[in-house]
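Okay, got some structures for you below.
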Structure P
Amino acid sequence: MTQDDLRVTTLGERRVPSPVEHRLFTPDNARVLLEVDSVEGAEPSALGSAATDAKPLAAAPLMFEKAGPREHVYFDPRKSKAAVVTCGGLCPGLNNVIRHLYFALRDGYGVPTVYGVRNGYLGLTPEAPQPPMELTADWVEAIHHQGGTMLGTSRGHQDPAVMVETLVQLGVNLFFPVGGDGTQRGAHAIAKEAARRGVDLAIVGIPKTIDNDILYCFQTFGFVSAVTEAERVIDRAHVEAKSVPRGVGLVKLMGRNAGFIAAGATVASGEVNFCLVPEHPFELEGPRGFLAKLERRLEARGHAVIVVAEGAGQGLMDGLDPTAVDASGNRRLGDIGLLLKERISSYFDGIGKPVGMKYFDPSYYIRSVQANATDSLLTERFARQAAHAAMAGKTDLFVGYWNGRIVHVPLAASVGKPRHMAPESELWSAVQSITGQMRW
């Protein structure tokens, strides 16, 4: 990667004085380091890792453009129209984003019209079940107290040319797609189509996924709320497991490609004995396999709590088509939760030591709750900075949370490259320490 890969596209020269009511404007050359860690006496490398010696490096460290209000904006707010769309799976905080974005544009900049596109990107096609609606202050006033998205959502591929044409017909020049990697891939395609047509359209994405797996966004909104709810389920599984002889509480959580929710809830609960995630393949059979480890745990302590992410153990599935995908283009997964439930029960029945199995699958529950205070604060930051970026004529980017700052991340630098939990990360080290799963 080079600094050019992190360069943000701007539609043109900004000449309109900003109407924003504070004067702490962010200069366009403000930057946030990609990597803040270093080694004393050494310069940070251009690839974002700490240098291992004190030799000077020819390349400068990589940096993101810092988000924030610019002193001059590209669009005249009084002549602008905006649209926001929510796509993909549900996530705590979607309604908060809609609400904060509306007020940032209407009250902060004076944009007279903000549309809500209903039912995801499908709402920008002729097949839309409902046309885009004009948002009002009364409509958004209390939506942040509800889970889900009041605009609705959908999955699936739509033609970028058709979507750009719909936005042009609506007179929209500020467009805010809220969603995960698939949504941002769609946003990138829309940005390229708008550029091809020469349309003055700022596309600024807001990253959303409870899996927390978007590259160059340290934390997405909804993640903490989901972990909080998952912790409660784990605690109930622990109660069930301790209440019967050889009790096993098995909890399956979301996490298609990354185990951040499973790991975060494991650490938050402190009651988990085995945490299984996509980043760490495991075997079921053999003396060092999972079933043997679980047997030793039950012999020693009499109960066990297991947390498994939905994307873990996919190599254990028989007859799984590795090329099968869903409507969003994601690989179809086998149900690791049900597989473990069956294999654990049959294994212990086979050795004459049956277990008291309790199985929990709270996937849709944890993503449907309303945002907690932590995520509510993050949604406000994302929405406000997205409004600033779009008004400044920035496009083909999303606003990411990086090293404690909100930054502009070019979509091409992130989409299609999901973030994973590194084996040497502090979070995974905490999981290993709390569960002790490597010792069994």
Structure Q
Amino acid sequence: MEQTRHLVTELPGPKARQLMERQQAVVARGVSTMMPTFAVRAHDGIIEDVDGNRLIDLAAGIAVTSVGASAPKVVEAVQQQVAEFTHTCFMVTPYEGYVAVAEKLAELTPVLGPVRSALFNSGAEAVENAVKIARSYTGKQAVAAFDHAYHGRTSLTMSLTAKSMPYKHSFGPFAPEVYRVPGSYPYRDQLEGPQAAARAIEQLETQIGAENLAAVIMEPIQGEGGFIVPAAGFLPAIVQWCRENDVVFIADEIQTGFARTGRWFASEYEEIAPDLITTAKGIAGGMPLSAVTGRAEIMDAAHPSGLGGTYGGNPVACAAALGSMETIAEHDLAAAALQIERVARGYLERAQETDPRIGDIRGRGAMLAFELVNPETRAPDAALTAAVAAAARQAGVIALTCGTYGNVIRLLPPLTISDDLLTEGLGVILDALAHA
């Protein structure tokens, strides 16, 4: 597939407009879409739409298609498995693929000691089950999450998620025994990691109490909250406090996992060993799969048949995961993520020198973002951010926004994107910013 941006129609084109009419007639309004078109093919850094437009992909399906949307090893693995069988339910008639994925997770995840995994379908399912496991292991009920957190859209994971609109608004009541404490947001709180950790720990102790707290959950880099990288030392201090107080530390690596940040897992940057890790998104090259992986004594606390689900660890998704993980290792896509960071960060930093509206540039590997602000007050500028992203999309670049305040543009390209496509896409975004 040709790796060039090419627009043959305006967006949306005539075929896309017809599909939009069909969508509006039968798809619930709550399932909104961002790009004004419909995909038909995708490979590496390009998505082609129904009208023949080729778009630069800086989203990767929200960090899902890290190995590309049609990686050969994933395609081959899926085709072979589909020809054998599509489903038996692992809890009824098990199969090797599930075991093989669990073996790879035991090999790759930064969890100490013997490791176990349980497979599910989505990131939210993984988080829900991690909380169940932690509660079963500790015999305690309370769970603490952080400001700016995003953990999913189910009842419990909405409760853990910080941002109201669009994720929680009008959907309450929410799950009980969920608490929120301040995290680390260096650009805005100006705190060193140990200072921010001390602030969080004080609230954990005074507002919840370690004797009541089953788990603390945090993304090593907060995704939807704005690609916030905690200050150095914050995560190790929180993990140490959890260890000392019989509290399970859950690292939500759903967006950061599988080479996205330049390591297999973002937890490795701070050399922390979580008790449990939740993964999804980049695990299976676009097929629906998620996992909870953790210390054996914690994972085995749940009683037999207490974990599972009809489709959890589906054989086709497991085959895709094995193909995806093989692709990451064989092509050293962790190194590719670091190359993406070098190119993109340099490009953004040069732009920041002349445009003070770019308040902060942050992230790791191919998980980068820049925050747009009023240059005099540092107040978040959500309107500017939305305008820039919309203009980029009209020009054929798939650009995502995020952040509690809606003022962050995030970059999540496939790890297989070329430098040329990456710089062209960044150029389109920054040109949109210059003209906003």
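One table, with the values for the structure above:
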item: Answer label among P, Q for the case where log10 I(q)/I(0) by the Debye sum over Cα atoms at q = 0.12, 0.19, 0.23 Å⁻¹, for residues 259-362 alone, calculated from the coordinates, equals -0.60, -1.07, -1.25; result: Q
item: Origin of the derived value 1.02 (Rg/Rh (Cα atoms, Kirkwood Rh), for residues 235-426 alone; candidates P, Q); result: Q
item: Structure responsible for 1, 5, 11, 14, 14, 13, 11, 9, 8, 6, 4, 3, 1, 0, with P(r) over Cα pairs in 5 Å bins from 0, in percent, for residues 99-346 alone calculated and labels P, Q on offer; result: P
item: With helix-only ellipticity at 222 nm (-39500 (n - 2.57) for each DSSP H run of 4 or more, over all residues; to 500) derived as -9500, matching label from P, Q; result: P
item: At a computed 159 (volume of the Cα convex hull per residue in Å³), which of P, Q; result: P
item: Which of P, Q yields 0.90 [FRET efficiency 1/(1 + (r/R0)^6) of positions 195 and 227 (r between Cβ atoms, R0 = 30 Å, to 0.05), calculated]; result: Q
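Here, each number is a calculation from the coordinates, and none is a lab measurement. Keep in mind the model is a prediction, meaning the values are calculated, not measured. Cβ atoms are built from the backbone, for glycine too; each structure is taken alone.
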